[in-house]
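Structures are listed in the sections that come next.
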Structure P
């Protein structure tokens, strides 16, 4: 089949747009960006129902994303919880750590991050501060991997859901006419099925980034045509370009 229109299920970031634009021009395809999910805070009532207090019990916060930062501080403000200057923050990456500047003054002595962007690297930082009591803001969609590793290492902590992922509602026909969908999370697959009940894949190509999205695609019985990361293609843009190049060579 001829690939003419590709839908990427995430916002059009400036850095990503540069690479996708190069691919679109090189292979004469149209690449659109549509966010399939929205993130919203739980209500103060929903948070309090979890029976977890942020203060004074906790002396450190673990942030796994910028969403976690936004909704943690937003919900704290809504509940009139004043986070003390002594609070320490442990972040999954340097980019996430730098994002905290939106809410608190950045000080190296109280902000720590994983050097490689993985939780194992962050866990090493946490183990250097074993006397802290950690709080982990979570989404409704999460795994227990972090909790299990904290428990296995005897780290005092609590978790609570502070934000949720909901499907974006598309206009009728807005998702029609695409030759390929590219997903980055299981929630994207859920959104597709909520917007297109009874969706049949047929010749439509489906690609994804990450094992969780891949698992969701397989669980729905869909064919996975393009998957990243791989050793040859650590990014989605590299995987897509390789796929289109291979597809173009078959047509010749």
Structure Q
């Protein structure tokens, strides 16, 4: 199967407030496999979000090429911070893109209700964002993106601000999405465990400028056991690629 995207020789520069030029990304190339979950993993500030913005088409001020092997792609983006409409309840937030697309009310509400159930929000359909926990709001944001029926879903550290229990629940929800939807996902994280738990392909980024220093295919079946030998070996390889002691990462809260 052909890759979904070919990302070729990306270079991104910024000007600081003092007009000093900073090269954030240089000569970065990678292939995004179709219908897989690809992880962009690296330390904070290594250019992951900049790259995701370029892939999403939110930033056109760069050099290089983003080539789709499957024509124009329908892309959805879930940001770190929730982008919900506070005056809309759960169902109407999820149904927003369907409403914009002109889908009849009865049909869009039915599809939104199905998505609410899929992401574990049954019983909360009439609640408003301020009545939901952080984890629930992120579930709404993901369902809202899935309503667009995207070919490519971009996730920018979607679980970073959540507690461990909620984070685990949403990780499991994302695995279920991958197994039941015809979708390609690119997700940013700086957490090694999360990358291995979720990713089919893990790209390791290092700054600066940002570049790919290693990539790993993860063939373990879901759910993945963090105590298994395969998991531990991949963990060690990624830690070594990041020049970070394994024990330091194991002591970080997850």
Re Kirkwood radius over Cα pairs in Å: value 19.2 computed from one entry in P, Q; matching entry is structure Q
The highest value of distance in nm of label points 7 Å out along Cα→Cβ at positions 78 and 158 among the shown structures P, Q is in P
Structures P, Q compared on mean count of other Cβ atoms within 10 Å over residues 22-29: the greatest is Q
Ranked by relative contact order in percent (Cα under 8 Å, 6 or more apart), the structure on top of P, Q with the greatest value is Q
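Name the one structure among P, Q that log10 I(q)/I(0) by the Debye sum over Cα atoms at q = 0.13, 0.15, 0.22 Å⁻¹, for residues 70-141 alone of -0.37, -0.49, -0.98 was derived from.
Q
A short reminder: the numbers here are calculations on the coordinates, not readings from a lab. What you see is a predicted model; the values in this text were computed from it and never measured. Cβ atoms are built from the backbone, for glycine too; each structure is taken alone.
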